[in-house]
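These are the structures in question, set out in turn.
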Structure 1
Amino acid sequence: MAPRGSARVRLPHIEPMLATAGPLPSGPGWCAEVKWDGARAIAYRHEDGTVHLAGRHGTDFTDRFPEIAQTLATLPGPLVLDGEIVVMSNGLPSFSALQGRIHRTRAASVRTGATTAPALFVAFDVLHTDRPLLAEPYLRRRAVLEGLDLDRPGLRVPPTWTSVTDAYGWTREHRLEGVIAKRADSPYTPGARTRHWIKVKHLKTADVVLGGWLPGGTTGTTVRAVLVGAPVEPGRLTFVGSVGTGFATTERRALAATLRRLATPLSPFAGTAGALGLPRGTEIRFVRPELRAEVEFLELTPAGRLRHPVWRGLRE
């Protein structure tokens, strides 16, 4: 119950501030945090003890992650935290393990997931206490966050660095997704994608073989995406993914002309066409597996697929 004569604080809905992809910033005035491989969420702990966990696109995660909600309920309110929902596997954040939790909605399935793959909330910003903090600079909000005594099961306040290069090296060494560099004097701008926050990922590269492509454009004369694989025997590939980003516009047309000359009616990929995971009815043009390319990717999924692959170009 609120003290006599005091007014309850009504917590506002706050859209998460977004980072812009870019090169690692240099110079003074920057701090850095870990870029977690999780699901962005805003956590609300109201004065009456109720908790709401809202995803970036409005999804209500409260009932899907009861272990986090129960921990948030033990915090003093009112409070609004910005952070990520993370599921750990072998000591590292696992996007695949998170995917195994995030789509569960039936109560029994949610309870099983909370036991077998418990999630935690990584709180990296505080947006509201008994007053709004959005206009405060990042370093001030960070000081408030660290003074809240949030160290408890299912909840973590991550480290921050005043050296962006140190953060980048540490996260690479510990095989984390990357870093978010933040201007020390930046306010929190709800819903905005701003260059006050810069995200930099640690990407891997792979040599792959082209085995097919999806035509694009009204006449099918450009490449919408290429299907790539890893050789398992002469002329046969294991499918590892489709790559549809990273191409220049002129490159899509030139590559289509090259691939048309390698057309074959037979798939070079092991397994059925359904194993490629493409929507039913997708037009696929297979090619002889003669061209190699380099792609960037974030990680290999447990199924052996490239996650977030980006085209870098054909190999000589």
Structure 2
Amino acid sequence: MSRTSASRRQRLLAPGAACLTLLCSVLATATPAQAFSGGNHEQITRAALGAGGWHPASLTAMADGNTGAIVANDHGEYFGIGELHCDNADYLDPRYDGHYPRTRAQADAEIIDCVGSSIDHVKRAVAAADRLVDANGHVVGAQTAISPACTWNDRPGRAKCEVLEDLGRGWHQIEDFYAHSNWVDRAGPGAVGIKNPPGLGRTDLPAFFSISRYSGMSRADWVKDATGHIPHDLATGCYPDRDHSGRVSDCANRVTHDGVLNKDTKDSPRSTVDHNFDHAYDLAVKDIERQWKEFKDELGRRYPHNGRAAAMICAITHDHPDRTC
């Protein structure tokens, strides 16, 4: 049985899901501009994890730009769910361009969905890690092998594959957030408006993506806290995938992902302004460094006895943990 949450599965099977399946099939076979390119996801993830003692095959299983867990959200049905890429949180204050068809509250709901998806995946990764080692902290060989290769299908399997998949899926939209939003970037020259939304020019990591902080909170509490940290002018681009309402977004007269806000590649219009691509890339690396540290800290809190947390981290990062951990 799939480990996908019931609410998300209901959205996928809601009226129009057949159209979504067709849409995802078409998009998955195209060269998408919806997310940081696979190569950029790979470079970001390797840069963030490479100094953390990861062995080559385990790092590749996580970070490969074509087959790694970090790009699992860009394949199959998951490509068409906006929260998995931090899409559709578009907003433009009326002071810039008159009436805007979306409210700040609607944009906030999309950000919260994106954060919530990361929280869900990290929680599942923490739970799956329990099966990496036994009660005495000894690595379980059958649960930590990565050969044959893991399959990122959101189904139960070897514990290490589940941990990598959930971390990859949970981190993917965090990386996408920097490419898809105006958090780090600057607006282009000329008037600010729907084709040139404001840039926040931030250099700090968003408090609402401290997944470790929220993993121990009730949903109501973390939603309240996270919403309070969302800047008024924060926006991510509208993309024709499933939004918070479960419908495919209509991007007419909205700040769009394509051609306006995305920094998925170095040559997109927004990327070339004031080194916006580099700023998005660099802060994405810093955030994945934060996510990996917070995940390890979470394991320490959840599994404090018999050296289990340290053995789990070794099992995740080492290629043959049954022999080397």
Structure 3
Amino acid sequence: MTTRLSSPMVLSTDHFPIKQREEWLREMIGREFADVEISPPTEGRLFNETTIYSWEELRLSSIRSNAITIERLPKEPAKISQDVYLAVVLLSGRYSLEQDGRAVALRPGDMTIYDATRPHRINCPGSFSKLIVSIPRSKLKERVGGVECCTAMQIAGDRGVGAVAAAFLRSCAEQTQELSASQFAVLSENYMDLLALSLAAAGLPVGAASFGRSMSLTRIKNFIERNLRNPELDAAMVASGVGMSSRYVNDLLSDEGASLMRYVLRLRLKKCRRELSSRTGASITEIAFRWGFNDISNFSRSFKQRFGCSPREYRRMFAERAE
């Protein structure tokens, strides 16, 4: 049965009396994005509607708002969930961002990123709409070396990979009602690949070769993780799945001190060892087959070579410790 995507969280100033809206909006932005000061419009009413989807380790937010200025002053993040980079795609209106001595003015379709924990200033002089992806700092730095030098940098949304990335994110937001939870989850990794490519194309200040290897290696690892339970996972499947040659895949994994299939074996054994120590009611054979092994003798032999004891002995040791 296909699991439907969970309903988003919808937050709107229209849900509150006029006198409470400014304070509520400041608190909401501080809770969901970054602790900031806000300046409401000098003319017209204060309006903001934010729709937030959980997106695996990311969060995708769609925002419609009247004019506003947002400023983060130098101070520590209020909570660990704010230790993120925020990637923005402007859908309509005008949007300017200042951070780290740089300033960018976006046109509809353009993208930029900023560090939610560091001082920044955002000015939107009229009604606007945008998409924001909240990305944990460690996750983006894992993909993009030198990302701290990319804040307030314009990624053009009308050409090249920037246009592809912006259109992809807009489609993800527009098609949420048509996507299953698993489909939506997979798309988050695709977006991270496109964002990393966009930053590189816009002038990421790191060596192209090392950046490319790092991003490609991450893509390989993610594909292996998603397909680890498939006993037919082999070099040809991985190479086809990530769009690289088997030789290049093995070359990249040599950075991890292993060939492709040795890396797969090592990861499968690690998953099996975790289950053997977790008091699961599954048999050793069931655990081995669940993680892609199709020969129990080969599994037992590989497990002993890797961990110094048989799967049965390993399970018994943990059972005795628990008593």
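Computed from the coordinates by the stated procedures, all read-outs in this text should not be read as laboratory data. Keep in mind the model is a prediction, meaning the values are calculated, not measured. Cβ atoms are built from the backbone, for glycine too; each structure is taken alone.
Here mean count of other Cβ atoms within 10 Å over residues 235-242 was derived from just one of the structures 1, 2, 3, and that gives 19.6; the source is 1.
Set 1, 2, 3, criterion distance in nm of label points 7 Å out along Cα→Cβ at positions 59 and 307: the highest-scoring structure is 3.
Each of structures 1, 2, 3 was scored by relative contact order in percent (Cα under 8 Å, 6 or more apart); the highest score is held by 2.
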